[in-house]
Structure P
Amino acid sequence: NLDERVEFDEIADRVIAMVAEISPGKVTCRRTGRFGILDAEVATPLSMVLTEVLQNALEHAFTPAEQGTVEVSAVRGGTPAEGRLLITVTDDGRGLPEGFDPRQAGNLGLQ
C-alpha cells in the first residue's frame, strides 16, 4: 500500500550493512543523521538508489586490499511542510582519475 509511511533509518541501516558485507576489502560503512519517517512511495526507490550508490562507491573507490570508510549522511532541512531531506554518500577512496570530466563520461551512474 503506497499510503504507508516507514521509518527509513532501519531500512538504510540494513542496506548499508548488506552492501558492506559483500564489499571487497576492509571498508567501514556508517550512517550519520536521521532519515526519519518517509512515505513508502519515496522509501522504495530511495532504498534502491542508496543500494546502487553504495555498491558503486565500494566497487570503484577501493581495491580489495585497501581500508577505508563510506558514510551516508541524512540531514533534514527546510520547514516541516517542505519536508526536505539531503542525503550525501562520501568515501575516502582513491577518487576520480586525473583529468576526469563527468560531461564526457557516458556512464549511466553519472547522468
Structure Q
Amino acid sequence: HEARKAAKRTRYAAEAATPALGRPAKKFTRRVKALQSLLGDHQDSVVARDTLRLLAAQAHAAGESAFTWGLLYGREEAAAALGERRLPEVWARASRAEHLRRLRAAGS
C-alpha cells in the first residue's frame, strides 16, 4: 500500500512537470501510472481476499456452503499472482536509467 502511494506521488510530480519537461515527463508519467495501477490492483486483491475469507468462515459457521467464497478467493489469488509476476517488468519500465536521464536532460 505504501509503495502504491509513493508511485502515486511520483506520478503527480511527473504530471506537474510535463508542461516544463515535455515528452520525457509525459512518458515517465505513463510508466509510473502503470506501476501505480498494478500496485493498486494488488492491494485491492489483498483486501478482497481478507473479506472473502471472513465471509467463507461466516458461511461455514452458519452451516452454509463456503464453496463460492472459496472460488472467488481462488480467482483473486490467481489475479494477485499474475500481478506479482508482472511487477518486475513494470517496475523496470518505470525506473529505467535512460528514462531518468532524459528527464534530467529535459530539465537542464
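Tabulated data
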| item | result |
| --- | --- |
| Value 32, calculated as relative contact order in percent (Cα under 8 Å, 6 or more apart), assigned to which of P, Q | Q |
| Winner on distance in nm of label points 7 Å out along Cα→Cβ at positions 38 and 62 once structures P, Q are ranked, highest first | Q |
| Which of P, Q leads on distance in nm of label points 7 Å out along Cα→Cβ at positions 14 and 30, largest value | P |
| Structure (P, Q) behind the derived value 17.0, 61 of Rg and Dmax of the Cα atoms in Å, for residues 22-85 alone | Q |
| Distance in nm of label points 7 Å out along Cα→Cβ at positions 6 and 78 from the coordinates reads 3.2; which among P, Q | Q |
| When distance in nm of label points 7 Å out along Cα→Cβ at positions 46 and 94 is computed for each of P, Q, the largest belongs to | P |
| Label whose coordinates, when helix-only ellipticity at 222 nm (-39500 (n - 2.57) for each DSSP H run of 4 or more, over all residues; to 500) is calculated, return -11000 (choices P, Q) | P |
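Laboratory data are not the source of any read-out in this text; all were calculated from the coordinates shown. Being a predicted model, the structure only gives us computed values, none of them experimental. Cβ atoms are built from the backbone, for glycine too; each structure is taken alone.
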